[in-house]
Structure formats: C-alpha cells, structure tokens
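J.: There are structures below to look over.
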Structure I
Amino acid sequence: MEKFTPKFQGESWPNAARVLHVYAVPDLHTDRQLARLVGECHDAMRPFPITPMRDGTLHCTIEMVADTTSDKITTEERDDLAAALRVHLSGTGPLEVMAGSPIANRAGAFLDLSPDDALVELREHVRDAIREVRGPGALLHNGGRPHISLGYAWAEASSDALQTALRRISPSHAPVSFGAVQLLDVLFQQQPRPDGETAWELSWELVAELPLHKAV
C-alpha cells in the first residue's frame with residue numbers, strides 16, 4: 001500500500017478543503033456484529049501505517065458533489081439539494097446488506113458490501129438529485145463498488161501482509177443496516193504524526209439527515 005491522498009476533481013485534495021458528500025453511515029451501537037468485525041479489523045491493522053476510521057467516521061461513500069468546494073455552496077443551495085434528495089430517495093429503503101470480507105488495498109483497508117444492487121440503485125437516485133440541482137458537472141467519478149472504508153494509509157507498507165492478517169478474522173462478515181443517508185460537509189486535512197509523517201484525516205459536519213422509507 002502507499003500513502004492515501006484523497007482526490008477532488010481528478011487532482012489531489014487541497015489541504016483543509018471541504019466538499020459536500022452523501023454518505024451512508026453505519027450505527028455500531030445498533031449493529032453489534034459489525035462493531036465486533038470492525039474492532040477485529042482495527043486490531044489487525046494496528047501494526048500498519050493506517051489511520052483507522054472510528055465510530056463517527058466509518059462510512060460508505062454514496063456520492064460527492066464535485067463541481068465546487070462547499071464554501072462556495074450557499075445555505076439556500078444546500079437546502080435545495082437536501083429537498084431534491086428527499087424527493088428522489090422516496091421509497092428507497094431502509095437497506096440491509098452484508099459487510100465483509102475485509103480487503104487490503106493500495107489506500108488502506110475496507111469492508112466489501114454485498115449484495116450491492118440496492119446500494120447501486122440508491123446511488124443512482126442520489127445522482128439524479130445532484131444532477132437536477134447542480135447539473136451534470138457535479139458528478140465527476142463513477143464511485144466504484146460500494147464499501148465501508150476501514151482506514152487510510154499514511155505511509156507505504158505491504159498490502160499482502162495486511163491481507164494475511166485480515167484473512168485470519170472469523171467470522172469475516174456482519175450484517176449492516178442503513179436507515180438513512182446523510183448530506184455532509186466533509187473535511188480532509190493533513191495532520192502531523194509523531195514520527196514526522198503526515199496523515200490525511202477525515203471529519204464532517206451534518207447538513208441534512210435523509211431517512212430511507214419504504215414506498216407506501
């Protein structure tokens with residue numbers, strides 16, 4: 001693995017920039033099997049140069065609002081986007097999927113999510129809402145397979161060695177439920193480490209909570 005650098009508009013993220021995202025955020029207090037799995041993954045990751053995603057930053061990225069940074073998006077524009085998301089997400093949930101197995105990759109580690117049909121459909125509804133409010137230029141990447149990020153690497157290390165450690169975890173799967181998605185103002189910022197390295201760390205502020213309800 002290599003040091004993770006977040007991307008915005010195809011380039012390295014400007015340090016301390018904020019960008020609107022839609023995330024699905026698991027609740028580890030409710031999904032206790034997921035909490036156990038995440039805890040064991042963090043134990044396996046501890047010898048490696050990875051900043052773990054703790055409860056409060058653990059997330060599945062649904063989409064990024066990529067036309068501009070969030071400081072250039074007004075309160076009224078945020079309200080318009082939240083309203084469009086509520087309309088387009090009507091009847092889409094709640095969702096239940098399986099998290100696992102844990103996978104090491106170039107950026108760190110993550111939990112695969114499956115089956116992903118409902119999450120892919122959810123993402124398309126989110127994209128429709130963003131496109132309606134901000135135009136097609138706000139959608140600049142394909143998102144990849146749905147997953148929950150476990151942590152981001154801050155230095156080079158062996159992905160094979162990490163995968164071997166993660167492979168020892170059993171059971172390697174846990175159910176996860178998403179009863180809402182969140183429109184969030186996401187900050188990536190480089191933070192100094194005691195060893196002289198820096199690590200990209202994630203935090204966010206809630207813009208809107210968007211419950212997922214079944215169609216009636």
Structure II
Amino acid sequence: MEPPLHAPMPGAEALAEPLRSRWSPSIFDDEHRLTRDQVATLLHAAQWAPSWGNSQPWSFLVAERGSSGHDVLVRHLSRGNSGWVPRASVVFVTATQVAPAPDSGDGKGWRGGDYALHDLGQAAAHLTLQARAMGLHAHQFAGFDREAVHDELGVPPWYRVVTGIAVGVRGNPDDVPERDREREQRERHRRPLADFVWGDSWGDPWAAP
C-alpha cells in the first residue's frame with residue numbers, strides 16, 4: 001500500500017529498519033484502534049530513550065480517539081491539522097519539564113532544563129520508530145494551541161507542552177479531502193550533508209563519501 005514516492009531517497013538506502021521506511025502519512029484509518037498493550041509498548045520505547053543524567057524529563061498525555069483528552073486536543077488543532085489528526089488511532093501529546101517542581105529540593109541546582117527539549121525529542125523519536133517496527137505509522141505535528149491544551153489538560157506550570165504524535169494505520173485516500181490527499185503525495189527530500197555537516201570548523205564541509 002506504500003506509494004512509490006515514499007521509497008528511500010538517495011542516502012537512505014543503507015539505513016536500518018525501521019529508519020529506512022519511516023515517513024509521516026496524513027491519511028489514517030479512523031476505525032482502527034490500538035490495544036492498550038500496543039500503546040504501552042510505544043510508551044516503553046519512549047521510556048528507554050537516553051536522557052541527561054537519566055533525568056527523564058518527558059511526559060506524555062495519551063489522547064485516544066473518543067476520550068475527553070482527545071476532544072480537548074481536537075478542539076484546539078490548527079486548521080491544517082484538523083482534518084487528519086482526529087483520524088489517528090491515538091495521539092500522544094508530548095511535554096517536558098522545564099523548571100524544578102515546587103518543594104522538589106532541586107532549587108537553583110536543577111539543570112535538567114538545559115537538555116529537556118533534546119531529551120524529549122529522543123523519546124519522541126524512539127516512540128515513532130517503535131510504531132513503524134510494529135507496522136504502524138506516526139506523524140509528529142505542532143499545529144495546535146499548546147497553551148490551551150496545557151491548561152485544559154491540567155499540565156503543571158513547570159512542564160511545557162511541545163508537540164503531538166499521531167499514530168495509526170493508513171486509511172483510504174478517498175475518505176479524506178483533496179488537500180489531505182495532496183499532502184500524502186509529497187516527495188520526501190532532505191538537505192544534503194554538505195549543507196549541515198562541518199569538519200574542522202563551522203562552514204568547512206566534512207568530506208562525505
């Protein structure tokens with residue numbers, strides 16, 4: 001069912017699975033559901049991501065389709081995401097700790113915030129790759145009112161809501177608007193290594209093979 005446009009582009013052929021076949025579809029089957037064991041496995045993948053000093057600053061809100069948390073998220077999606085995100089089987093709302101918790105004893109010595117966004121990114125990547133290894137697809141997104149979702153879902157003020165990760169299986173393109181079908185057909189491209197990998201100094205490209 002995978003369209004040819006999403007085959008690995010030059011440079012990706014040597015990557016291991018599930019890195020090689022990972023991509024972000026926008027057409028999900030709105031009748032598919034994940035079992036609680038499947039959701040737990042995805043979260044365990046995030047749980048075992050590396051973090052600074054084993055601080056594990058990430059948190060995830062599980063917004064399963066039909067739940068009250070899902071309703072809150074859907075209400076605050078951007079126009080561009082409001083058509084496809086609600087169709088996913090589950091959406092993980094990601095958050096990370098950016099300040100010490102009150103009465104935690106961390107005080108001014110707490111440094112986890114320096115690396116919290118980096119560590120959350122690693123946890124999200126682990127979840128995304130685990131989804132692909134399970135025959136699922138994940139599409140990360142940022143188009144929603146993060147402050148409203150933060151407040152309505154009761155996230156503590158020392159945490160920042162960052163992104164969403166929609167997970168499910170691919171659906172029928174005929175079931176979605178043309179705009180979402182077009183998004184599905186975009187070719188995958190990445191900047192060449194020479195644009196962002198430096199050698200002895202910044203701006204001095206590393207000599208890639």
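Taken together, the values in this text are just the output of simple stated rules run on the coordinates, not laboratory data. Owing to the predicted nature of the structure, the values given are computational and were not obtained by experimental measurement. Cβ atoms are built from the backbone, for glycine too; each structure is taken alone.
J.: Given structures I, II, which gives the highest value for FRET efficiency 1/(1 + (r/R0)^6) of positions 90 and 170 (r between Cβ atoms, R0 = 41 Å, to 0.05)?
T.: II
J.: Still on this structure, please answer the following. One of I, II was used to compute Kirkwood radius over Cα pairs in Å, and the answer was 17.8. Which one was it?
T.: Working through the options, I get structure I.
J.: Next question, about the same structure. Compare FRET efficiency 1/(1 + (r/R0)^6) of positions 34 and 194 (r between Cβ atoms, R0 = 41 Å, to 0.05) across structures I, II and report the one with the greatest value.
T.: Structure I comes out on top.
J.: Tell me which structure, out of I, II, gives 30 once relative contact order in percent (Cα under 8 Å, 6 or more apart) is calculated.
T.: Going through each structure in turn, the value belongs to II.
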